[in-house]
1. Once relative contact order in percent (Cα under 8 Å, 6 or more apart) is calculated for all of P, Q, which comes out largest?
2. Matching task: -11000 is the computed value of helix-only ellipticity at 222 nm (-39500 (n - 2.57) for each DSSP H run of 4 or more, over all residues; to 500). Pick the structure from P, Q.
3. Which structure, out of P, Q, was semi-axes √(5λ) of the Cα gyration tensor in Å, for residues 34-105 alone derived from, given a value of 26, 13, 11?
4. Say we calculate distance in nm of label points 7 Å out along Cα→Cβ at positions 26 and 82 for every structure; which of P, Q gives the highest result?
5. Name the one structure among P, Q that Rg and Dmax of the Cα atoms in Å of 24.3, 72 was derived from.
6. Tell me which structure, out of P, Q, gives 16.0 once mean count of other Cβ atoms within 10 Å over residues 210-217 is calculated.
7. For distance in nm of label points 7 Å out along Cα→Cβ at positions 18 and 218, which of P, Q scores largest?
8. Compute FRET efficiency 1/(1 + (r/R0)^6) of positions 90 and 258 (r between Cβ atoms, R0 = 35 Å, to 0.05) for each of P, Q and report the one that scores greatest.
Structure P
């Protein structure tokens, strides 16, 4: 059942859902454009922490103006439920795109897409947001193929800042994120998170792009998954896909170091590496 937002929006269908809410496709009757409306699940409305995160997400989208981050058109609170009205991107998630390719994404295309993703994440990392804890930038903390959209025209858009936090914000008491793409420090609530946490997840995402395979088996137990994240490196790309480019493996290796001090220290560093490889392809 669709939410009641009055006469401005005509709901078409559900197009996605996540940990905190559901996303529906709708038409804005005032502009005639299609929009994506994210609505918080009813059972989360009484959770003050999640409700506050949802409202912060709205404010973050209003302040993050970048071609690789989905834009916010409106923020509505109706009958106690918040709704994010965002631009609708006609296309597929990066996960769906990966699944349509036989084997890994070709090197030049993978590098070009990855550079766009890095550009958007880097912009958020550098953006001053006038909220406590967000003054030194915004961490996404849920970077994964399902949170990257690839439009029919080839545009790349980052979505779902629903569990984001500020770069110098005190972390909450809950472990939040998508386990397969989490950095080791996300599994320990006593460890602080920073931009290098997103860099680890970006490395895992890139590994999936250049192998065409998930970083860990889908049927792995949570305990085994967490042990792997904490202690073991990802399977080398050429073991999954013989003939994989070793230069791309270098990006994965450095981004997914267990100790944040040994990773790329910024997305800008990663962009420089990607650009140097694009010149050679």
Structure Q
């Protein structure tokens, strides 16, 4: 099982690095969109000094890898180094691929989507492409008050400012769009597409509500004991997870059984278990 899991991790890093490179070479780099990170710096340097993007990324990443290993030790794993190498090499290999569009908004959106899918797969494989992530970890090492997330934001901000100075501010604004889209797509890849709703119901008729949810919705219910903060009376809280298409039906069931029930509904990005990620065993 460990060998299979390791193979899947490296397969995701390999495929993700290739897809991310296509996002750069087919959408972002040809349209001068430097959407943050080492790839953004490499894009600016490519147009200013006519240097290849892929090898420039590798050249910028090598000192980051060395500093990361020296300062952070084992937290900079082999997967990070391999991810950074693959991303740089694939960027150079795909540099001559056709450019689908020169429309800036399309390039920013689709470039962000493709780049986000690729990086999301790399992260799912528990890897990284180095670059901004590694730089943020090093920055956090020297300035602990700046979190790694804040470090990434600060570095990406200055990279896009650099692109505005090197190209123009309109291109910098399109780069922000691409950065935003890619970050959202990465979240989707990591958190999953299986959106559901978690529902908390505070009711004085928990048994009747549980029965209705079990029989009419076919969903499991978990009951909690709670205490009201104002009244200090004992309360019954029901928890169930449903799909977005079952919300209206559940509201109707709750209203029928207990019109005074207090209902809280919030998003759940991924659900693992019977009825969602796998079906019940009929045997």
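1. Q
2. P
3. Numbers: P: 28, 15, 12; Q: 26, 13, 11.
The read-out was computed on structure Q.
4. Details: P: 1.6; Q: 2.5.
By distance in nm of label points 7 Å out along Cα→Cβ at positions 26 and 82, the leading structure of P, Q is Q.
5. For Rg and Dmax of the Cα atoms in Å, the value 24.3, 72 is produced by structure Q.
6. Label of the source structure: Q.
7. Looking at the calculated values, the largest one is Q.
8. The structure with the largest value is P.
FYI, it's all coordinate maths here, none of it is from the lab. Quantities reported herein were computed from a predicted structural model and do not represent experimental measurements. Cβ atoms are built from the backbone, for glycine too; each structure is taken alone.
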